[in-house]
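*Asks:* Each structure below is given as structure tokens.
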Structure I
Amino acid sequence: MTIFEWALIGTIAGGIFSLIVALYSLVGFGIKKRQLSNLSIKQTKSKRKRKALERAQLSLKKGKKSKLIAFSCFFLLAIALISGGAYISYYQSMNLSKNDAESVSKSYFLLRDFESQLVLAKDQGDEEEKLKKNIRYLATGMASYGVQKASPLNTKEGQTTLNRYYTSLSQLGMNASTQINKFYGNEALVDDFLADIKRAKTYEKGAFQYYKVNEALLEEND
């Protein structure tokens, strides 16, 4: 589990526990208040009994006050923890998980390296066997995105956006794997795949915009 997931569980559990303690304190406050109202110094003229009643009243007042303070503190703590959990949940739903962030970063370079190798193959700009090897490696890497799924902690819209991108990469990689020996010098085939790459980049752009991925930062880390 990630740090965010542990934090989410911790804040929610802490919030529920604090709320239970707050309610328990509120019940205790009500009991003390009722007990206090049932005591009346006027019930007896005995000085000894009146003092005993005064002590009992004082004890109940202190107990009532402590229960009220406990209720206030734990209720506010419950609100803070539950609010914190809600924020963590929202943050997770609108941002890439660690695994998705790594996958997106890797795919960004796979797609562009694949594009550059296809252009070289089209123009016969490098040794044929070397290009075949490079294209096969890149195609295999993209095809592996067929088993990649967006984190279920993301919003449904976010999952759909990211999974659409993953699917486009996977299909591109699988299709390329069946054409490894046909790219070299084949302008028509390369152009078809370049069009597919352009389509995949459209899905990529949608994912990047949704999750606010800094493309410039990715390029700097190249």
Structure II
Amino acid sequence: MNARTLLFFIILIPVMFFGMLTGYIMNTIDGTGDRFHRLASWWGRFSAWLFGITVEVEGEENYRAGGSYLVVSNHAGMADIPLLLGSMKLNLRFVAKEELGRIPVFGWALKNGGYVMIKRGQNREALKSLLAASEVIKSGRSVHIFPEGTRSATGKLLPFKRGAFLVAEKAKAEVLPVTIIGSHIITPKKSLAIHRGKVRLIIGKPLRTTDFPNVETLMQASRDAIAANLN
């Protein structure tokens, strides 16, 4: 366990707990989760600063700040979520495992903050949960999904699952592909170690669902856009 991992337990966990509790109260008051998102964005930036992670963002001209998108990216490290929250100028919600929603305070804040809890391994229920994300997009917010479904241990892109793109189709939303480079080194899979370093977020041009004949071609175009920046 390195020094930055100790910082995670000694500083970030208590800050996260207090933030989630505050966020839960905020969500209860305003009912939208928007204040909670602002708090989560600050948490993302604070996390990067605390662990000595430099974030370089490219392609900000490719999206509208505060716009409504389905955001998809590769997933290679635990740092991906806070770095996306802290760096993207979107009112962003994530699709998360249903098990996280059962954690006292933490899960409560996620659920009433507009995050979408998905049941894994139960196809009909999982699809129903995913499609609920389309309603979040229709409300004017953005939703992020990792279409690989799990983290890559090496940083190499894994096969995509089509569920995310069904969300885009149902919401008639633009898909915003984002490539994350370097996060698998910052927080390696199956390790508690946290390393300082640089992560690049490359934001591609949005893809309109109406430009594609079906979900499969939209999925492939999104994967190609992300993969092109990994090479």
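The numbers here are math on the coordinates, done by the rules we state, and not lab data. As the structure is a prediction and not an experimental result, all values here were calculated from the model. Cβ atoms are built from the backbone, for glycine too; each structure is taken alone.
*Asks:* Out of I, II, choose the structure whose coordinates give log10 I(q)/I(0) by the Debye sum over Cα atoms at q = 0.10, 0.12, 0.13, 0.15 Å⁻¹ equal to -0.64, -0.77, -0.83, -0.97 when calculated.
*Replies:* Answer by label: I.
*Asks:* Shifting gears a bit: I, II: which one has Rg/Rh (Cα atoms, Kirkwood Rh), for residues 18-65 alone, as calculated, at 1.10?
*Replies:* Derived from the structure labelled II.
*Asks:* With helix-only ellipticity at 222 nm (-39500 (n - 2.57) for each DSSP H run of 4 or more, over all residues; to 500) coming out at -13000, pick the structure among I, II it was computed from. All intermediate terms of the calculation are to be shown ahead of the outcome.
*Replies:* On the way: I: -28500; II: -13000.
Only structure II yields this read-out.
*Asks:* If relative contact order in percent (Cα under 8 Å, 6 or more apart) is computed to be 20, which of I, II is the source?
*Replies:* I
*Asks:* A further question follows. Quick check: 6.9 is what I get for distance in nm of label points 7 Å out along Cα→Cβ at positions 34 and 202, calculated from one of I, II. Which structure matches?
*Replies:* Here the read-out was taken from I.
*Asks:* Out of I, II, choose the structure whose coordinates give mean count of other Cβ atoms within 10 Å over residues 170-177 equal to 22.4 when calculated.
*Replies:* Details: I: 18.8; II: 22.4.
Among I, II, the structure yielding 22.4 for mean count of other Cβ atoms within 10 Å over residues 170-177 is II.
*Asks:* Moving to a separate point now. Mean count of other Cβ atoms within 10 Å over residues 106-113 computed as 20.9: which structure among I, II? Please list the in-between numbers first.
*Replies:* Working: I: 18.0; II: 20.9.
It traces back to II.
*Asks:* On to the next question. Which one of I, II has mean count of other Cβ atoms within 10 Å over residues 74-81, as calculated from the coordinates, equal to 23.6?
*Replies:* II
*Asks:* For which of I, II does distance in nm of label points 7 Å out along Cα→Cβ at positions 82 and 146, calculated from the coordinates, equal 1.5?
*Replies:* Of the options listed, only II reproduces it.
*Asks:* I, II: which one has Cα Rg over 2.2 N^0.38 Å, for residues 58-161 alone, as calculated, at 2.14? Could you put the intermediate results ahead of the total?
*Replies:* Working: I: 2.14; II: 1.08.
Working through the options, I get structure I.
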